[in-house]
Structure I
Amino acid sequence: MKNINKFLATALVGLAITGCNDLNPEYLGSTVTKEQKEATLEAKPEMALAGVTGISANMNRCMTITGNHNDFGYAGLMLGFDHLGTDVNSRNVGYNWFAGYAGYELFRYTTYGPSLIWMNSYNQINSANAVLQTISADTESEELMMYRAQALGFRAFDYWVLAQSFQRTYYGNESRPCVPVITDLNMEDAAANGIARNTVKEVYDQIIADLNEAIDLATKSGVKVESLIESKPRRMLNLDALYGLRARVYLTMHEYAKAAEDARKAIEVSSCSPLSIEEASKPGFASFEKNWMWGIANAETDRVATSGIVNFSSHMSSFAYGYVTVGGQRATTADLYDKIPATDVRKNWFLDENYECAALTEAQLEYLYSFGKGSVKDSGSGILPFQNVKFDCYKSVLGQSTNAADVPMMRVEEMYYILAEGLAMSGNTGEALEVLGTFEQTYRNPNFATKASTPEEIQELIWLKRRVEFWGEGLSWFDIKRLGKGVDRRGLGFPSYFVYNIEPDNESLAYIFPIPESEITSNKLIQEADNNPNLARPVPVEE
């Protein structure tokens with residue numbers, strides 16, 4: 001047994017570095033049986049921690065898939081998704097590594113776009129499956145219950161991302177082909193013999209089943225991730241984040257009453273609370289705060305940080321060193337900025353048309369002005385009108401070249417919006433307006449008022465609030481798809497190469513990625529004829 005323990009410990013530590021090396025489940029099983037691994041973990045459940053933290057380590061991979069400078073784990077995908085919509089504006093220059101998304105150039109299977117989404121997600125699913133193979137569903141260890149819940153939660157999240165990327169939204173498209181469902185039960189067979197695409201409904205059935213089990217295990221265990229890991233424990237999924245994930249999924253499915261119920265539960269069981277108006281009035285969103293239910297943890301020694309420029313801050317923080325200092329800044333549009341009321345604290349998350357922001361310190365403004373003043377339509381490096389100042393740099397050091405800032409994946413504020421939308425769309429407009437009004441007046445705009453009264457009007461209002469609240473956090477494109485919105489950039493000030501009007505119909509909205517060519521050539525059960533269409537870049541239209 002001593003030798004088995006030694007081998008298993010080595011194997012589980014190997015899981016922790018799957019951010020750089022994919023796991024071979026056959027190697028684990030060839031020396032130690034499933035029963036032996038389970039018995040060892042029951043005796044020493046702490047040995048499973050390496051495998052679980054290995055799953056979350058996939059979130060900040062660095063140039064391990066394409067080698068490009070937008071290849072930095074899920075944070076890179078977040079920025080890519082946001083550049084497909086109407087609210088994130090940027091220059092069409094070589095330093096803009098997300099121009100391919102903004103220009104709708106990546107809906108062909110030979111481009112890096114599909115590969116980044118596919119491989120990021122399935123690498124993490126592979127790591128989660130390996131953990132699930134070692135922890136029995138009927139374990140009696142409270143710690144192992146929570147570790148198994150982590151693997152299930154991450155796997156569910158990845159399938160949610162895949163489903164929305166490689167097919168249209170759930171509602172009305174349940175029978176369309178989606179992505180293959182690979183679990184701990186069929187992963188060896190899939191690797192050996194290939195696996196066909198499951199339908200959208202089948203993928204979502206797996207997502208809900210995983211989240212149901214994860215929530216049951218986390219509830220039964222009573223364990224909080226803070227007791228499992230000391231450093232930035234919210235890189236893992238507490239019970240509130242698991243409820244939050246299921247609320248997101250139900251919202252996507254148009255299961256509004258269920259979404260509201262889960263959002264309410266997430267708020268009730270969470271120790272998180274929204275940022276106050278004062279706390280939200282200055283640059284932030286760079287480290288785990290009281291409102292973060294889940295996030296990507298970065299350290300100074302992580303490759304995304306030591307790379308200097310291949311990370312979220314380099315592309316997104318106006319106060320950091322990186323692509324933002326050479327012309328790759330990110331701004332919103334005048335249209336969205338003008339929709340933010342003057343008394344709403346989120347107005348402070350962007351410069352105005354005169355490059356000013358009353359919430360910034362003199363030092364912060366001087367730093368920004370040192371780059372000069374420019375436009376998204378030039379090829380220079382000057383700051384932009386409506387440039388974001390939402391995201392601070394690491395430790396708030398201006399010009400910081402150590403870009404080890406953390407990245408938010410889920411904030412408790414989102415639960416209030418899901419609760420309000422779910423209530424409204426399931427027929428309870430009165431409570432929906434009460435939830436929304438109390439949240440806005442308490443945490444964002446003391447003068448908030450609305451004339452919205454119907455479910456559809458409330459949903460439209462909440463969509464606007466979500467566009468502002470979660471700007472740059474990777475949710476906007478998914479909202480566009482689930483709500484049936486188009487991508488109309490006419491008159492919004494985008495560079496001419498990025499100006500499109502993609503109509504909001506179910507066949508085009510807002511495009512779906514084709515399965516990568518590498519998967520078509522290696523998977524025996526997905527042929528060219530089974531793939532999503534390769535789409536040419538749409539023709540830009542006049543402003």
Structure II
Amino acid sequence: MTHGENIESENVENTENREKSEERTYSEQARIRREKLFSLQKEGKDPFNHRAFKQTYHSIEIKERFETLEGTDVSIAGRLMSFRSMGKSSFADIQDRDGRIQAYISVNDIGDEAYGEVKSYDIGDFVGVEGVVFKTKRGEISVHAASVTLLAKGLEPLPEKYHGLQDTEIRYRRRYLDLIMNRQSFETFQKRAKIISIVRAFLDARGFLEVETPVLSTIASGAAARPFVTKSNALNLQLHLRIATELYLKRCIVGGMERVYELGKDFRNEGVDTRHSPDFTMLELYQAYTDYHGMMELCENLAAETARAVCGSTTVVYQGTELEFAAPWRRIAMLDAITENGGPDFDRIHSDEDARKAAQEFHLVDALKKKLPDCTRGDIMNAAFERFAEEKLIQPTFVVDYPTDISPLTKQKPDNPDMTERFEAFVYGRELANAYSELNDPIVQFDRFRQQARERELGDDEAYQLDEDFIASLEIGMPPTGGMGIGIDRLVMFLTDSASIRDVILFPALKPAS
């Protein structure tokens with residue numbers, strides 16, 4: 001195909017695309033914007049033909065370095081967010097990733113034709129401005145434009161500027177609009193990226209190795225949760241999206257890696273609310289030759305260092321409540337947390353039968369996930385903790401020593417086999433972390449898995465599945481190990497004062513719009 005034939009083919013394709021585009025129904029503003037685009041294309045000035053624009057500075061750089069950049073030639077680029085015409089000169093606000101900066105545009109500098117084109121631009125268009133840094137008479141740092149280039153056309157109008165984008169449903173469904181109109185939302189995701197970088201740096205500095213484990217596996221294990229189920233056509237296998245990375249990371253410990261972590265997505269086919277999402281970001285880490293005490297120290301130091309780096313202090317205000325992340329955090333046994341908040345005294349309840357009676361007495365039956373005749377003392381103790389204590393744990397707190405029958409991957413306490421060396425970290429009444437002294441006895445672990453299998457037979461579809469290869473790895477030998485999982489989304493919520501998990505996930509899972 002010759003060059004001329006290629007151009008003719010593109011013109012035909014553009015015409016066909018315009019005709020197809022016009023089959024849709026548009027608002028009056030959107031229709032006018034399309035007419036402007038088509039006029040530009042007919043004149044050979046298609047804004048979508050631009051491949052690149054040399055952007056030498058961002059808005060915040062110019063403002064922070066004004067004393068050295070004043071009078072310097074710069075090139076800025078971004079979205080046109082406001083335009084104020086005053087006859088032969090205009091002021092425009094250009095929004096880039098760091099914020100906004102004003103451009104001063106005069107017909108005397110860019111000429112009549114170019115100035116007329118600039119005045120035809122729409123709010124939401126992308127423009128490039130080349131000019132000189134200066135400060136206006138009112139003291140606003142700006143760029144005195146020598147040229148203005150239309151880099152891309154916005155064909156739909158942005159939300160009304162004075163009220164921004166307030167509709168929560170639209171903010172989640174059309175996050176791109178939320179990022180444009182709500183600077184706070186944009187900064188939340190900047191902070192999220194910073195938090196993740198800090199977490200990685202914290203662990204890397206302590207000798208942890210970041211690894212990647214399978215997202216798809218034949219067995220969904222490592223947590224008590226319902227998995228998403230899919231199928232591999234190539235392998236003719238039923239597969240699960242992972243609910244946790246635990247068992248693969250422990251295999252790495254068996255292999256001699258000693259300190260490993262993974263930061264990535266887990267998936268659980270369960271309820272969705274302000275604190276839960278079907279896909280979420282989890283940090284899991286494992287360290288040989290330590291236990292749950294070592295994990296407590298690591299957890300509180302990681303949270304404190306991250307808070308200090310992101311918020312400037314270990315004291316963080318969340319939803320109007322001041323939280324102190326500095327170490328040491330309070331430590332309290334689960335049994336004590338229950339009785340301290342008016343729940344049953346499990347030091348006096350030793351059998352499953354007595355625990356079931358207490359469940360009825362303290363109105364816990366509806367909160368239990370299993371039918372009461374199938375519940376153990378540990379199940380009921382956990383339900384009592386969630387009912388009486390969990391929401392009252394506002395300041396960062398480690399709740400330690402959980403029942404063995406709800407902690408199948410955890411070492412028992414040497415002086416009390418009914419309880420394990422496990423903790424959960426709570427902040428503002430919400431679980432932030434879960435950690436164990438990891439069970440490394442393959443014989444005991446196999447027995448625990450068999451018990452879980454019996455519970456699955458009784459209808460508990462959240463019970464752990466038997467992973468025989470994991471048992472085989474333990475038989476090779478795993479050293480004493482501490483392990484921990486931290487919910488990254490919840491950590492981001494606390495450090496950005498976000499009320500809902502959907503506020504910190506760029507594109508949260510939602511039902512289709514009706």
Structure III
Amino acid sequence: MNRSLLLDQLKEDKTWDFIIVGGGATGLGAAVDAASRGYSTILLEQSDLAKGTSSRSTKLVHGGVRYMAQGDLALVREACYERGLLLKNAPHLTKNQSFVIPNYTFFDNVLYTIGLKFYDMLAGKLSLGRSKFIGKKKTIEHLPTIRQKGLRGGVIYQDGQFDDARLAVNLAQTAIGQGACILNYARVVGLQKQNGKISGVKVKDQETNIEYTIKGKVVINATGVFVDDLMLMDKPEALKLVMPSQGIHLVMDRSFLDSEHALMIPKTSDGRVLFAVPWHDKLVVGTTDTIRDHIELEPHALEQEINFILNTAANYLTRKPTRADVLSVFAGLRPLAAPQTEGKSTKEISRNHKIIVSKSNLVTITGGKWTTYRRMAQDVVDRAINQVHLAYKPCVTKTLKIHGHKESVNMQDHLYVYGSDIENVQQLINENAELKEKISPKYDFTKAEVVWAVRKEFARTVDDVLARRCRLLFLDAREAIKAAPVVAQILARELERDENWEQQQIDDFITMAKGYILN
């Protein structure tokens with residue numbers, strides 16, 4: 001995990017089998033897939049791992065109940081299958097989560113009971129449990145804070161939950177373990193070509209501004225909402241491939257739901273579903289589906305999106321959440337394939353992934369979702385192998401254990417997300433008692449976790465630590481701002497940076513984190 005040693009690999013005169021651009025779910029999955037097959041693999045990410053969309057999900061590993069309503073049964077079946085594999089391969093980061101749909105008409109009781117039985121059937125042997133109808137009394141027992149007026153009963157079903165950014169870090173560690181080179185803060189600034197075919201990339205180290213040229217047999221463009229940027233480097237007249245759709249989430253105190261069960265509202269006023277899911281002892285409520293023209297690494301929630309979630313939640317909960325109750329708001333941009341027909345809404349666009357190969361052999365993958373990341377990786381690596389005629393080696397990721405794999409973890413201990421690395425984090429504390437201190441008096445995150453994040457989890461900035469290693473920014477933005485100076489001090493010491501760098505890190509983080517607070 002030593003960045004200097006990883007950077008040294010850029011100086012080597014070698015030709016990589018795979019150069020993967022993009023350090024989100026899709027790119028990391030492809031790096032794990034290619035490296036575990038035995039191909040030499042390097043992944044380059046312009047910012048931090050999962051900095052964009054891949055850290056901003058609803059935290060669900062799910063088949064997609066609403067895709068079934070749209071008739072996309074193949075996607076649901078594939079997602080249910082992949083959900084089952086992920087729960088087996090990363091049990092320390094995933095869990096079986098029960099959901100309750102409260103119904104206010106007799107017709108909805110029948111409709112969703114039958115529909116979810118079919119959902120169970122599509123999951124087959126990897127089903128997480130049978131769905132069933134429950135009466136009004138049982139529905140209230142499961143969701144004590146649900147609006148009771150007009151309630152006719154409910155349906156309970158099972159789906160998966162996970163920590164998205166933590167899984168991204170573990171996938172990077174898995175890829176390294178399989179022999180890959182993973183570099184964050186390494187921006188691809190150009191493509192190299194020979195005889196009209198891509199032969200490598202130019203990459204700039206964002207920390208030093210030094211540029212390197214590396215050679216590769218095939219380049220995979222897995223940059224999420226930024227795929228068009230790389231395609232334009234390849235072909236300036238390339239058509240727009242992605243239509244970004246924004247989804248936001250509000251995080252509030254767990255007491256608003258006061259249950260181990262999650263709430264699923266199957267049809268909101270805009271025709272979407274809305275989830276309220278317990279996560280790290282908070283409640284994540286979302287999401288929206290809003291077309292955005294402007295693509296950015298730090299998208300911001302729109303007022304109408306915030307009001308939509310608050311108003312919808314207020315219609316179903318006895319305690320109506322207000323802006324003052326929101327601990328954090330985060331927004332992400334989905335890389336949806338741009339529709340070929342005018343007037344198609346984002347919720348109608350398929351979540352299936354697409355692979356496009358240019359004349360120069362740039363292999364681009366877009367669309368998809370976290371749940372199917374492994375299958376997306378398998379498909380794009382297979383396609384790339386065929387495109388440049390690499391010697392075929394079979395995919396092995398169906399049974400490949402992800403770094404940190406641990407069958408049984410205590411989810412009451414906040415360190416559970418480290419899985420098999422828990423003992424290593426604890427060892428840091430044993431060696432230095434100061435590292436047992438918390439970075440925030442209100443939360444259990446310790447200084448040892450910051451040190452571990454720098455040494456073993458690719459963290460380079462305060463944002464990396466507080467947003468994607470310990471998740472405090474997503475749980476409580478105000479408290480994350482208070483913790484920034486402590487984290488910056490540890491980072492400066494670990495990375496051998498001066499006081500100016502330390503202060504700049506604090507200032508940059510506070511400016512960014514204010515976007516997670518509702519005033």
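No lab work stands behind these numbers, since they all come straight from the coordinates. Remember, predicted model here, so these are calculated numbers, not experimental data. Cβ atoms are built from the backbone, for glycine too; each structure is taken alone.
Laid out as a table, the results:
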read-out	value
Volume of the Cα convex hull per residue in Å³ - structure with the largest value, from I, II, III	II
At a computed 12.2 (mean count of other Cβ atoms within 10 Å over residues 83-90), which of I, II, III	II
Which of I, II, III yields 23.4 [mean count of other Cβ atoms within 10 Å over residues 323-330, calculated]	I
